[in-house]
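In structure tokens below, several structures.
Read the figures in this text as sums done on the coordinates, not as results from a lab. Note that the structure is predicted; figures quoted are calculated from it, not measured. Cβ atoms are built from the backbone, for glycine too; each structure is taken alone.
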Structure I
Amino acid sequence: MSNETNRRDFLGMSFAAVAAVGGAYSLVGMKQAWDPLPSVLSAGFTTIDLAAIDLKPGKPQTFKWRGKPIFVLEKTQAMEPYEGDLVLGDKRYTIAIGLCTHLGCIPAWKVDVWKCACHGGEFDSTGKNTFGPPPKPLITPPFSVEGMVLTLGNEGDQSKAMMAARA
């Protein structure tokens, strides 16, 4: 210690240094606690290879993404074309989160519409609400397309266009 620094000043500076180091370590620990686990991050993306699955035109298949059902419908020639369709080659697809926008029930596919059993809501093959209490169309999940592979959870140009068409 120098002659100008007394014992009380030295103890105060030592305490401040220890508190600063402890505060920095606690901030690092809090950030690690708040960050999602790697298992959660990896669960955020689901891939669907449209060429490998057995999709029949006019019959949607349901996939799971982040605990939600995802409807993938390959449209038939008789189904109305829609600007929000995903077009890959000569095929048109509707991609939607399979939860009714009224109360969150899972609609069932009946011939050419999704029908919600809870309150009779209907959605057409494009995901637009056509009857009943649902206030808006089925929601489009964020996805990107590479060839014939959809990656759910990774927003691409096609999902942005589909979202804009349904808005």
Structure II
Amino acid sequence: MSILMVTGIEGGRNCADAVSSQLGIEVAVAQGRKEALAALRGHEFQAVVIDETLAQCDPAAADKICEHAGLAIPLQINFALSGASRLVREIRAALHRREREQTVARRAAAEAMESEFKTTVAGLLLQSQLALHGTQVPEPVADRLRMVAELAGNLRKQLNTRPEGRVYAAN
């Protein structure tokens, strides 16, 4: 993954090189809206850093770039007032913030799925046990229902025994 810097300032490439060396991430530079949109069509970025002066001169272009940024974090920073060190701090903070948000989202999704699994397993267990206690259940069907109840019970135990330190990250 890399970062896209959208700026028309003269030292844009030098600034991108400084940011790249400090963050250890490839940084591409686009001189304007057309170059930025072409870059966004051809590549996925972690962040899109738009020069605030460019955004103020052409707000529609900045909006268009942000719309096409996909999952990239859009940032607007005044390159004329900010040095490379400030750009690095802003980008690093945004990337860390995104990482924390993704971790929280993964955890919430995993917990929601676990809850759904528990509900489904409880339903399977209950329905199979109720069917077993019904009248006139043929023996082959009763054997299968016992197996379903046993499997559902085992799955329920596994879902309820939550190992300490379980991590929900996809990495």
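Values as computed for the structure displayed
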read-out	value
Origin of the value 3.0, where distance in nm of label points 7 Å out along Cα→Cβ at positions 32 and 144 was derived from one of I, II	I
Among I, II, structure where Rg and Dmax of the Cα atoms in Å, for residues 24-63 alone as derived comes to 19.3, 58	I
Comparison of I, II by FRET efficiency 1/(1 + (r/R0)^6) of positions 96 and 152 (r between Cβ atoms, R0 = 41 Å, to 0.05) - largest value held by	I
Answer label among I, II for the case where Rg/Rh (Cα atoms, Kirkwood Rh), calculated from the coordinates, equals 1.38	I
If helix-only ellipticity at 222 nm (-39500 (n - 2.57) for each DSSP H run of 4 or more, over all residues; to 500) is computed and equals -8500, the structure in I, II	I
Distance in nm of label points 7 Å out along Cα→Cβ at positions 8 and 136 derived as 6.4 - corresponding label from I, II	I
Read-out distance in nm of label points 7 Å out along Cα→Cβ at positions 72 and 88, computed value 2.2, structure in I, II	II
Comparison of I, II - label where mean count of other Cβ atoms within 10 Å over residues 48-55 is highest	II
